[in-house]
Structure 1
Amino acid sequence: MKFWCYLLSIHFLLCINLAAQHKILAEGYKAISFDTLSIYMLCKGTKSKMPIVARQFNYEDTNSTHVGIGLVINGKLVIYNMVNTSREIALRQDSMGSFLQDETVFYFSIWKANGTQLELKRLRSFIEKKVNSRPGFDNMFDLNNGDQLLYCSEFCLKALIAANKKKYSFQPRVISLENQLFENILKRKILKYMPVDFFQRSTYFKKLYEQYLP
């Protein structure tokens, strides 16, 4: 009896979670028409990382702490993003619902760039190769340690370069850390990296939608 009560409780909690996600996406999100010849960038912000990542390391976006790249596959938006978790696979393939699943997410935005068939073909090929090679997450945020250790914005950068190197040309940001804790963790005083919002300065990307979550 206790076992069935436990299962019912789990089912009830899952239903609440799914209902909450549906409510989040219902406000303005359903009006967006995703198409196969576009490249999408998806940003989200979590309350725990926002004071550090967004406010100290981004160019201008003070909300976003994570970014992924989205493609329409079989009529649905799939978000490819590198995550730093204990899971074996760091390169996730998310729906919008699973992308926003973390209860600490308070903000998300959707950006779009028009693409060509050739660009989308190159981009899909790059992502397919990465999915098969299963890269790990780069905790050192090093742009010069190969293609098998990547952080979220670095993965997106390489994906865009694969689509069109001339069109999506972004220079890394270089800053002095000036923080003993950061210097000890990253083992350097100067950080050369790609911010989460690196693509937002491009004239090719336009913001489609943004929302602050309760």
Structure 2
Amino acid sequence: MKLILTSSIFLMFAIIVNVLAQTVPQSDPDKAKMDEIDQRMRNGDKAAVLEEANLRPDVVVPSLSIAARDKSTDPERVELAREALSRVKGVEDYLKEKIDQQSTRRDADAADERYKQLDILSMVRTNKAIRIIASYLFDDKTPGYDGGDYSIGPIRLEAALLLDDMALAGAPSNKPTNLKDHVLEWRTWWLRNHGKFDDASPYRGK
């Protein structure tokens, strides 16, 4: 069972690397370094993933975010991927740009992409990531998508629900009875507590 699980992890990572190879030039030094890290991981060096934090966000965030979200594989690898993701220089601004690129679109794909990038940002447990997510609590313009059976809330609501998941110390209840009021609760909480998140250090709360 362990051998099958390990093989599936490396297969997943290999697929990600192959996808990236189609969008990142082969001559890119960060791409070459990522290939080297991939080979070391194939040889059993799980901690090598932490070295990806030294590479550009556009090269490593797509693969790290998939590994960080995949709780069905190796828990150790998930934690290492999340740690590496949080260390990538400029990752917060990179993800914010991705979110904002979809802000004026109202289709399902745009709403889904916004939520995906916001979800990745919530795994970057730095004060800056929290500040960016909290800023969307006050966004009353970026819509969600309601397609009947498939819907995504407006970005202010998705931000509140992701902040719930981050379990910030002293935060509002994460079992809201009214979602509109819950956003207002988060806005009030943030206005009172934003000063605790002013620096660029990792979040050290719960």
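With distance in nm of label points 7 Å out along Cα→Cβ at positions 98 and 114 coming out at 3.2, pick the structure among 1, 2 it was computed from. It was calculated from structure 1.
Work out the source of 14 here, i.e. which of 1, 2 gives that when relative contact order in percent (Cα under 8 Å, 6 or more apart) is computed. Answer by label: 2.
Can you say which of 1, 2 returns 1.03 when Cα Rg over 2.2 N^0.38 Å, for residues 90-161 alone is computed?
Computing Cα Rg over 2.2 N^0.38 Å, for residues 90-161 alone on every structure in 1, 2 gives 1.03 only for 2.
Determine which structure produced the value -19000 for helix-only ellipticity at 222 nm (-39500 (n - 2.57) for each DSSP H run of 4 or more, over all residues; to 500), calculated from the coordinates; the candidates are 1, 2.
Values: 1: -9500; 2: -19000.
The value was obtained from structure 2.
Source structure of the calculated read-out (volume of the Cα convex hull per residue in Å³, 151) within 1, 2: 1.
Every number in this text was worked out from the coordinates using simple rules, so none of it is lab data. Note that the coordinates shown come from a computational prediction; the quantities given were computed from them, not determined experimentally. Cβ atoms are built from the backbone, for glycine too; each structure is taken alone.
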